[in-house]
Structures are given as C-alpha cells and as structure tokens.
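Each structure below is given as structure tokens.
Since every read-out is calculated from the coordinates, none of them should be taken as a lab result. These figures come from a predicted structure and were not determined experimentally. Cβ atoms are built from the backbone, for glycine too; each structure is taken alone.
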Structure I
Amino acid sequence: MARDLAIDLGTANTLVYARGRGIVLNEPSVIALNARTREVLAVGQEAWQMIGRTPGYIVAVRPLREGAITDFDVTERMLKLLLQRVGVSRFNRPRVLICVPSAITSVERRAVEEAAKRAGASSALLMEQPMAAAIGAGLQVQEPVGNMVVDIGGGTSEMAVISFGGIVSSEAIRIGGFDIDAAIQAHVRREYGIGIGERTAEEVKVAIGSAHPLSRQLAAEVSGRDALSGVPRSVVISTSEVRSAIEEEVNAILKAVVSCLSKAPPDLAQDVLYDGIHLVGGGALLDGMARRIAEESSVPVHLVSMPLECVVLGAGKCLESFDALQALLI
C-alpha cells in the first residue's frame, strides 16, 4: 500500500516526509542535464556538486525560482527521480501533500499539482508553508490565540500571524537566501573586479555573513576570476563588508515582518508580543538575523529547534489526521 507523502518543494532543497516513517529524503532542488540530448545526468546532492564545475554542454539548474516553477518539464523530471528514491513507482502511487509559498498564483499552484501527478502521485493537495511551519514549530494553531512565524527560504520569505486554524495576516516577498548570495557576488565583482560562483558566495555567507554587528571582526579569503585579466585571484573580505553588501535584502525582510505584524488585529498582536515570533527556514540561520528582527519589531524572536525541516515536519503531522488536514488546505 502506498504511503501518504508530505513534500516541502523548496527553491533550495526538497524534503519528503513519509507517513509513519518521518523524513525519508532531503536533497538540493537541483538537476543536471546534458544540454544536447536533454538526458538527466544527476539529481539532488550529486547535481548540486556540479554547479559551476561542468563543461558547457552539461548544465546544473534549479527548476524552481522564487518559490515557483520556472521550467515545468525539468521540475517534473526532478520530482519524479526524487520520488523514485522513496519508493514511488507506477504500481505505488501515493497521495501527496505539497507545501507551497502563499505568494504563488493560481496558475503556479496548478503547475505544482500537475507536476506532482505526472511525477507519480495519485493526487496532490497543497498547503501554505507558513501554516505548515507553525505546526512544525509546535504552535497551537487551532486555538484562538495569535501565533507568528517568519519563514526565510531560498527564494521567498513569508510572514504570517495565525489564529484558530487560519492565517489572519500575512506578507510574502520574493527575496531569500539566494538573493543574499547574489548580493555578495555583486559586491565582490563591483569592489574587487572578481567573479565568484553562487556556491562560493553561499560559503562566504555561512562563514562570515551577518545581519547584525558581531562582537568580533571576522574575515574570509575569496578566490575567483579576475574580470580584466581572466586569471584566478584571491582577496580577503570582512564581516562588515558582507553585512553592508546584504543590507538591502535584510531590510526588505525586516520591513515585511513589521508590515505583517501591523496588519494583525490588536488582540492577536498582543499575543505575539507575549509569545514572540518563531523564526524558521535556512535564512533564519544567518548570524544575527533573529536579533535584527527583534530590534526592528520590538518583539522577542525564537529560532525553532529544526528550522530547515520545520515545514515538512508540520505537513507530516497533518498527514496523521486527515480531518485536521482538510481544514488547513488551500
């Protein structure tokens, strides 16, 4: 018998939760193709290792950008291969619950449903990521109290105040971890005339990136291709440089948090002030992000225990109770 699956189809990573088994797959949302024959060469972690390191006829791509499908055919093929790894076949077609950004359009929602069905699912249901994140964080979403979650993903950032099983106020922007990486790439190219890849930019962000001034100054050596000579060159950049480079993206996230909170009814806003904001997603791990949000919103901020897995764990909890699931679907 096919097991029900919950899927967090993220711009950066795809996670799959099997009912009764927990998380069974966690892979980058990347697929490597032969551009000449369109043959799939690798998917997931293996394909991610190829980014920026392949011949011209081999392309490693992310078929989802800003939380939406940009290449339907490639997304379907990637999803099909990932689902095969967890046992989905033509004789074993499970029902799937897919977590999607609340900002996607109705056309984008239909594209996600169709991609899942063509990848092997017998049926596809959609659930908003902020709701799944709140459940995964252990919040009492069915109670008449205000709970606020901030989910900073790779392609989108979403904020929602939830009460009594529904989203009362929300804000979603198509800015996330990849935009922060791109800002670091642009800074190194503009200030030093060196081109670096997105993997290098991500490594810099993880190593010395911060949203709030640190108690000590850090630095990292960055190597790339000189724009004038074309030869490899290395430079040393500091934490303060990186923080300045990503300030625009961080500020956009902060403004969205404040906007979401300002749209909540006064009583629910009071609940949030007492209970705090719950921070999830890969972007939540940026050093100092929780502190910046707390300072900007004047509300305590709590980083959940498993920020990267929180969304799919919340969707997985819903699979255990179909009646509860039906009430939370979009």
Structure II
Amino acid sequence: MGLPEININFSSLAVTAIQRSQRGVIALILKDDTGVFDSVEYKNVADVKSNDWTPANLDYIKKAFMGAPSKVIVERLDEDATDYSAALTRLAGKRWNYLAVPGIEQVDVTDVSTQIKTWRDHNKKTFKAVLPNSESDHEGIINFSTERIVVGAKTYSASEYTARIAGILAGLPLTRSATYFVLPEVDSISDSEDPDADIDAGKLILINDGEKIKIARSVNSLTTVLTGKSADWKKIKIIEGHDLVQEDITRTFENDYVGKVVNSYDNQVLFITAINAYLRGLEGDVLDPNADNMVGVDIEAQRQAWESVGTDTSTWDDQKVKETSFQSKVFLAGSLKFLDAVEDLDMKIHV
C-alpha cells in the first residue's frame, strides 16, 4: 500500500532540500525603455535578448547569472518611473528568493526595504533583498556596502553590484555560507577602514586578502536581537534554513491538507509525523542531528483557544487538550537547531 502521499511529499522535499537551496530564484527590477514588456523570466543567460536592454542593464542580468540561480525574473519599469511600486506589486504573487535593484538611488532604498519587511513580518513571505547601504536592521535585508568595485575597465557602485551579490546568495547550497566567497572577476575595491566594525553593524562587505577579493562575512542587516530571535538570525545561511523549512511545510500544508482533510486529532498526528520525518531528513546538512528537531501540538495555544470561546479546560490534562482539536485551526510548536558553517577558529597551542 505504501506511505501516505503526505509522507512521500515531505520525504521528497527533504531529499532535494540542498539541491533546491543552491538553485534559488532572483528577482531584478530594472528601469529601461528599450523593451515594451513588463515582466520576463530567464532560465539561463543564453535566453537573454541583448536588444531588449540597455548595455548597462544587460550587464546586470549577466552578473546575476554568474551565481548560477535557477531563474532570473526581471520586472521592467519605464526610465521615468518615479518609484518601484508597480514592479513590487507584480512580484508580490511570484516565487523568488532574492531581490536586487541595481542602480537604485538611495532615496528609494527605504521604500523597497519597508516592502520586504512587510512581506516577511506580516504576510509570512520568505522574500529577501540585497540593497545598497541599507541599515534596515532586519534579517530579510542584506546591506551591501562596498563601493568602487573595479571589474576590468568598469567601476561599479554598491548599488550597481547588488545583482551579482544576489546571484551568489541564490546559487549557494545550504551546506555552506557566503563567508570568504571569492569574486574572481573583481580587480579592486574601496577597502573598509574597519571591517570588524562594519560586520558588527550588519554590513555585507568585500575585503581584499592580498591575493583575492572575497565576501568578508555572510551577514544580513539585523543588529538588534529582539524576543523570539537570537544572534544566529544575523547569519544569511541560518535565515536560508528558516525560509526553506517554512516554505516546504507551508506549501505542503496548503496543497495537501487545507480543505481536503477533517481537523481530527488522528489527522493532526499524521501531519506531525510527516513533518518530523521531513525534519529528520534535513539533519546533518541543515539541522543539527544532535538536537531534538521536532514539532507537536501546541498544548498551551490550543488550551487558550478553547478558553477564548468560554470553555473551561481546567480539568483537562495535556493529552485531553491535544486530542480536542479546535475548529479549523491546527496549533503546532517545536524547536529546531540550524547548522551554521565553519567560519571561526580559536586554537590554543602550548610549547
């Protein structure tokens, strides 16, 4: 008879998690009057028609593909567009991982940052953006802050090179971080005066180690650790893991459960069992195999739900609460420990 379909779906997601994580989707917003379309999607750089774009925008698209993403979505705006709202509206219903707006002026950065934060915090989207010099203090914004990036005969600003950085982040597997990722095409940069301070301030910067140009440390713009977050949330790799798990569980729940399964305790147990099997499949690459990566019924939340409609649960033990599902809601809770990459060495030698 085989496994229930939900288990098969989750098992497949666990098996392909690393492969999918290194083939992320990039969204670009470009102002260009060459073409007359609004949106276009490219699977590889050979699909890009050079006569659709100005030389500068064509270069940005090619820079994005250097990181080997699975797809690049480009939203075109007219050159005289006064903001990016139309392109952001079109992107709201699409699936992508990283946004870059190469050439964006600093006056517009805050608006784009605010939209990304709203999508993540209120709409539970997993969108992220690489923005220039954006002190957003948020895990969904990568604050790229290196200027005067020289590549051959051309010099790029931080804003102009965001497409390349987004491509790198989208192309990396969850088994590694972008820390010390080498950009072989870059000849020189404007060096940071204090790299440690810049990193602590949530800036993703490039450094010159004397031989090559590379990403200093793979951090996002988060600097303030609030309730519900930890210092790990400052790391791009950790947030990638969060987003992968959220997307997989949410999409499977919506596709296989919503409206199709009655909300009984038995069906909740089946769903929980499938999730925990999926989580075990991520251990060793995404999750720490030495931690208890599990979810179960959120007993406190379910008890409060019943209390909110006037039901006295004071005589209910925890098992009774778990077995008494509430309306159409499924309350789950658990804990996960995501694996970071090796980045620091502290070694003592006694002679």
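Looking across I, II, the calculation of distance in nm of label points 7 Å out along Cα→Cβ at positions 294 and 318 that yields 3.0 traces back to I. Here mean count of other Cβ atoms within 10 Å over residues 70-77 was calculated and came to 21.9; which of the structures I, II was it taken from? Only structure II yields this read-out. For distance in nm of label points 7 Å out along Cα→Cβ at positions 86 and 286, the highest value in the series I, II is held by structure II. Taking percent of Cα pairs over 31 Å apart as the criterion, the largest value within structures I, II is that of II.
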